[in-house]
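Down below are the structures I want you to see.
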Structure P
Amino acid sequence: MRKLSQTVAFDAALLHKYNQPLPRYTSYPPATELKSDFDRDAFQTAIAVGNRKQTPLSLYCHIPFCETPCYFCGCNTIITQRKEVAEPYLGYLARQIRQVASLVDANRRVHQLHWGGGTPNYLDRAQVEFLWNQFNRYFSFDTAAEISIEVNPRYVDRDYILFLRQLGFNRISFGIQDFNPQVQEAINRVQPEAMLFNVMAWMREAGFESVNVDLIYGLPFQTDATFKDTVQKTVQLNPDRIAVFNFAYVPWIKPVQKRMPTSAMPDAAEKLEILQSTIAQLTQHGYVFIGMDHFAKPDDELAIAQQAGQLHRNFQGYTTKPESDLLGFGITSISMLQDVYCQNHKKLKDFYQAIDAGELPIEKGIQLNRDDLIRRTAIAELMCQFKLSAPDLEEKYHLGFDLDFNDYFAEELVRLDALETDRLIERRGDGIEVTPLGRLLIRNIASVFDTYLKPEAIRGFSKSV
């Protein structure tokens with residue numbers, strides 16, 4: 001296939017036509033397919049397979065606590081200003097780290113560690129250092145490991161930021177959402193412009209290798225004009241990566257969202273205008289559209305990896321690291337190992353009880369079959385590289401010994417005809433390439449290969465645009 005074009009085309013009529021709730025495909029099968037009757041022994045078996053293969057490791061640690069609720073938030077959080085709740089949680093986290101590490105070959109290297117939430121900087125410096133030391137004591141880190149943390153800019157100062165970098169974090173992320181004070185008030189996330197510029201200045205002073213910021217469109221009181229101002233100020237911050245998320249209004253899942261004035265939210269047409277303007281602004285300022293809702297500078301490793309066909313994706317999002325076994329620590333976190341996905345308990349009580357009983361704190365999971373693995377690769381290639389090579393897939397899974405690509409995906413190829421007619425994809429030789437017009441609808445294209453997707457199950461997903 002030819003070199004990947006990293007341009008994006010915009011067609012409002014097609015975006016309206018295809019805009020529907022779909023999985024984000026940070027995994028396949030999606031996390032909604034995890035079941036409580038999962039065989040917990042499969043987790044240990046998968047770790048043993050990774051030990052034999054010496055598969056690299058990626059670690060995720062969930063800090064669920066927040067002092068105040070952000071009304072837009074869809075994350076798994078615990079809202080409390082009682083800081084003493086963190087101490088027992090850290091104790092149980094340490095026990096889970098030891099529990100899981102005892103199953104992992106000590107020679108396997110950690111290529112990636114991410115702390116998310118919630119609000120990881122809910123922890124004070126002593127608590128951060130305690131948890132940091134637990135991971136470093138029981139796991140072996142590669143010298144080039146990506147070690148990242150999310151922070152809430154309202155609860156950090158210069159010393160805290162410098163401390164994180166000196167400790168060893170080399171990547172950092174924070175949420176802006178919107179610079180407009182009226183929007184901030186409506187979503188209960190007031191953070192003055194001066195604060196955000198100060199936080200970025202501290203991060204640059206500390207020498208973080210990469211800084212990511214998050215924006216959200218579709219929030220109350222946003223218009224195309226006001227969001228252009230937010231994007232312009234974000235560009236002035238000069239982050240290495242920018243995530244621009246489409247707000248998913250799902251109050252039946254996240255009741256806190258009911259506190260926002262729905263009548264003030266932009267309608268579908270306005271949201272598309274905001275999206276189009278945002279893409280134009282960011283690309284005009286040199287950012288590359290990586291996919292989904294992510295932008296990066298052209299010299300950023302994400303952009304370079306995608307151009308080389310080496311971009312990957314897991315529950316943490318896009319990554320340049322090779323395919324790894326992802327181990328999740330803390331409540332609600334998900335592990336993704338070989339052919340097994342599993343999620344920890346969502347409630348503190350259940351999480352604590354399992355660890356006290358000497359059990360893995362797994363609430364539900366799924367074991368993938370061969371068809372799942374084949375489709376996972378197909379979807380990942382489309383999501384990451386915007387193309388899919390039939391020979392590569394056939395070689396990886398030996399499809400040629402029983403079925404070739406065209407036979408295996410006969411039904412899917414028929415459904416792709418409509419997408420080709422709408423110019424979202426092109427058939428090139430023995431593969432599929434996503435067009436600039438199709439890049440914004442990559443979830444729709446990937447969903448063609450999803451055998452789990454049922455009309456009655458899509459209500460819990462965000463819309464594709």
Structure Q
Amino acid sequence: MTAPSPVLELRNTFQRGITRPLRWRRDQLRALRRLLLDNEDALTAALHDDLHKSATEALMTEIGVVVTEIEHTLSHLRRWLRPRRVLVPAKLQPARARIVREPLGVVLVIAPWNYPVQLVLGPLVGALGAGNTVVLRPSELAPATSRVLADLVPRYLDHRAVRVVEGGVDATQAMLSERFDHIFFTGSGRVGRIALEAAAPNLTPVTLELGGKSPLWIDDTADLEVAARRIAWGKFVNAGQTCVAPDFVLTTPQCRPVLEAALTEAITHLFGPDPQRSPDYARIISADHLTRLTKFLDDGTVVAGGLVDESDRYLSPTVLSDVDPNSDIMEQEIFGPILPIVEVADVDAAIAFINERDKPLALYVFTGSASTRRRFQERTSSGAIVSGTTILHPAVPALPFGGVGSSGMGAYHGERSIANFSHDKAVFDKPFHPDLTRLIEPPYSRFGRWLVRLLSTMRLTPSRPAATVARGGFNTKGSR
């Protein structure tokens with residue numbers, strides 16, 4: 001006998017209203033926080049098995065990011081869920097209107113392998129806070145982490161509302177064949193298109209958190225020593241397998257040699273003279289990915305690194321110079337520890353270079369010039385623009401995180417997560433008395449025609465200031 005679909009069971013849970021009370025949502029978020037804090041050793045061990053991440057890096061970039069997201073959500077969730085009264089035009093009075101956030105239903109979260117804790121549990125925070133049931137699909141390419149999550153999630157979270165589905169490509173395809181109320185996908189653009197196509201028959205809304213080639217501009221007005229250290233850390237953390245890592249550097253011919261020397265020194269500062277021996281340097285996820293990355297080494301001159309150990313899935317932190325803008329490494333997302341440096345004439349040339357390509361997930365600017373920062377902000381489009389550092393912006397829960405164009409659609413973190421996994425329902429209430437609508441109902445008298453014309457052209461003057469209401473539309477039974 002075929003086991004019932006977890007999606008049908010989760011839909012039944014949702015339809016019974018189990019996930020709607022604020023208390024249930026907050027209890028689940030607290031339980032998720034306990035899962036992370038109680039099992040730090042198990043999670044960091046799994047991340048080391050899969051990616052050779054150090055415990056410190058795992059705590060900083062995976063566990064700590066999700067805990068911060070949970071704390072931020074718990075602090076603000078009641079306010080984010082409060083119905084919001086909106087203005088009703090005078091010609092529609094007497095009446096009341098408000099916006100009520102309601103959960104979507106059953107959500108599918110498909111996570112990648114590069115941050116297999118953060119990128120499966122981070123979206124879960126918003127999905128639970130919004131009152132949904134959730135299927136979690138961890139990546140099979142990080143099997144140790146997937147196993148730990150499959151074991152821990154049902155022990156801490158409500159099994160009626162959250163399920164972990166393990167497996168390979170077949171399991172993902174099976175999940176995508178089901179009807180969901182929202183699909184949240186993080187990964188490559190190629191697989192993102194597959195998820196989008198699978199969602200189309202049911203018109204399921206989709207959030208796509210993709211990647212792309214995030215550029216970095218640096219000029220000689222920046223503090224090159226500090227900049228090089230921040231660039232090297234952002235690029236080579238997790239062995240470069242980060243969607244928001246700087247993908248390539250744009251700089252001037254005058255700045256390039258000084259930057260190359262500073263980056264070489266920064267790599268040694270971060271990982272020692274032999275990064276392979278560093279306990280803080282990760283490994284490439286698989287042999288196939290290492291083979292793909294190794295081919296890029298021929299697309300420029302190796303300034304630093306370039307060492308490969310296939311038996312250890314190791315590729316040293318690498319800086320490439322003399323890179324042709326039309327080479328393979330500049331056409332594909334690198335997603336590994338190789339940093340190409342491309343020379344451009346000036347800021348205008350850098351902006352033109354960026355705008356000729358797909359819109360990136362992040363754009364990094366290192367300069368001491370406020371006017372240069374402003375020019376990048378005003379003349380480029382990206383999921384985020386960051387000045388003076390790299391990859392730290394996703395750790396700010398109040399900032400939306402997401403791409404634009406080929407780097408993704410939709411955003412999450414903080415209140416944007418709640419909005420992403422909710423429907424803003426319009427609620428309009430009009431009393432039976434006084435019954436003024438009869439004045440504009442047929443048959444139209446001379447007065448009625450005059451009144452319709454007046455109301456159709458009159459200025460939309462609000463009847464009273466907008467106010468936030470604390471009642472209606474949201475079940476707070478048992479909340480605290």
Structure R
Amino acid sequence: MKALVWFHRWVGIVLCLMFATWFATGAVMVFVAFPSLSPAARAAASQRVDLARVNLDPAQAAAAFSGASELQLVSVDGTPAYLAKGASGTFQAISAETGRALAPISARAAADIAARFAGVPADHVDGPFDYDQWIVHQQFDPLRPFFKVRLSDREHTDLYVSARTGQVAQRTLGFERGWNWFGSVVHWVYFVPIRKTFALWDWSVWAMSLVGLTTTVAGLWLGVSRTRTKLRSRRPDVSPFRGLLRWHHILGLSAGVFVLCWITSGWLSMDHGRLFSEGVPAQAVAAAYRGGTGDRPAAGFSVADLRRLGPTSSVEFLRVSGHEVAAATSPQGPRVLVKGPRGVTLHDHIPQSLVLTAARAAWPGQVSSALTAVPVDSAYAKAESLPVGALMLKLDGAHPARLYVDGVTGKILVVMDRSRETYAWVYYMLHTYNYPGLASRPALRITILLVPLTLGLGFAVTGVLVGVRRLRARLPAAAAVVAPRSTT
């Protein structure tokens with residue numbers, strides 16, 4: 001018991017400040033999320049591909065890249081271009097008109113791209129550079145380096161344009177950047193020197209959260225033990241303490257379960273496959289779903305086929321159940337080419353029969369339902385950040401699961417097995433309160449969430465004040481012990 005008291009007291013002095021920061025920044029995040037540019041917003045504002053200038057078909061483009069696993073057709077500052085991601089994990093670009101490799105874009109071109117994207121003149125351009133606070137996530141790695149273009153608007157908008165591909169990858173507004181320093185940046189420990197190295201950031205936050213979790217467990221144990229002892233005394237009371245320590249004890253008893261659940265779910269946010277499934281199919285299963293060998297992108301369309309897609313900001317090439325698929329995005333909605341034994345057909349989304357055939361090949365004998373639409377405000381859709389139009393089907397067998405796929409392209413989004421489903425509950429829903437029934441009622445969810453956040457903040461602040469008082473009392477005594485004695 002003495003060791004537990006010592007651990008909770010001295011480790012808690014440091015961690016209560018961290019807890020207070022987490023609760024306060026978590027409340028900010030309820031209202032202001034980390035800046036992002038959605039795929040729909042990017043598709044709506046990106047420059048259209050001039051399909052009339054495309055001379056290379058996808059097969060010729062794929063042959064120009066060594067070991068390409070992804071292939072796209074986009075517009076790079078007005079030039080139709082194929083992008084491919086190779087073994088290095090970065091995108092390479094060639095002209096779809098001439099087949100020549102495209103050089104990185106200039107600062108001037110970045111300004112023009114940003115101005116067209118936003119419909120607002122550019123004020124100034126910084127870069128190119130690899131990292132800053134708002135593009136530190138590893139999802140931006142294939143597109144580095146970036147130009148940052150400040151627009152001449154009232155919102156002080158910054159657009160991040162990839163020097164490698166000319167694509168606008170991120171958008172931040174002035175108020176988002178300001179509030180996020182009191183929200184996500186601190187809450188997630190998203191400081192560039194740490195976050196740009198994923199392994200360092202992952203281990204550091206995971207370890208720090210685990211220590212916080214053990215300190216919370218120790219505090220709950222001690223708090224309940226002290227209350228039980230006091231209730232059995234001659235003068236029963238909830239707490240044996242006075243002053244700030246009494247407030248800390250009572251708030252700990254009141255908010256302790258919430259604090260424990262929230263710290264546990266926060267720790268699990270850094271799981272990354274340590275304890276739970278990541279929802280990714282095995283390579284052999286993914287290959288069976290594609291119905292092809294290796295990761296080679298689909299490339300069986302002619303230039304004439306591509307021109308049937310009409311105005312589009314990008315075309316993605318993939319394979320589903322042995323069929324070549326070219327999925328185009330535009331403000332008017334998606335357009336999908338499918339090439340099978342009977343030739344090339346045009347659709348507004350991938351045929352569901354094709355997805356079912358692919359799923360049955362990947363999970364033989366396990367597909368037990370038809371494809372159903374996933375509501376965008378469902379708890380699991382939010383937990384997995386599923387796009388609008390996602391589809392779901394059930395898989396039976398020794399390891400039952402739900403398969404979620406993109407309703408436009410047929411691409412596998414997540415395999416929600418029991419492990420992944422449990423993770424969605426014990427991490428995402430427990431941390432954000434996006435439970436079924438609350439996920440579709442944001443105002444009610446926020447109101448309910450703010451109550452325990454406020455209690456947790458009060459509990460953590462009292463812990464900080466108690467710790468400061470204890471340190472101030474101990475420091476003079478420690479100084480007296482080490483002070484040299486007088487010889488007079």
Practice prompt. Can you spot which of P, Q, R the value 29, 21, 18 was calculated from, given it is semi-axes √(5λ) of the Cα gyration tensor in Å, for residues 110-333 alone?
Written response: P
Worksheet item: Comparing structures P, Q, R by distance in nm of label points 7 Å out along Cα→Cβ at positions 118 and 422, which one has the largest value?
Response: R
Worksheet, complete the sentence: volume of the Cα convex hull per residue in Å³: greatest across P, Q, R for structure R
Worksheet item: FRET efficiency 1/(1 + (r/R0)^6) of positions 46 and 454 (r between Cβ atoms, R0 = 35 Å, to 0.05) computed as 0.00: which structure among P, Q, R?
Response: Q
Response to the item:
Note: FRET efficiency 1/(1 + (r/R0)^6) of positions 22 and 318 (r between Cβ atoms, R0 = 41 Å, to 0.05) at 0.25, derived from one of structures P, Q, R, originates from structure Q
Worksheet item: Here Rg and Dmax of the Cα atoms in Å, for residues 14-53 alone was calculated and came to 16.6, 48; which of the structures P, Q, R was it taken from?
Response: P
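Quick note: the coordinates plus some simple rules give every number you see, no bench work behind them. For clarity, every value in this text was computed on a predicted model and none was experimentally measured. Cβ atoms are built from the backbone, for glycine too; each structure is taken alone.
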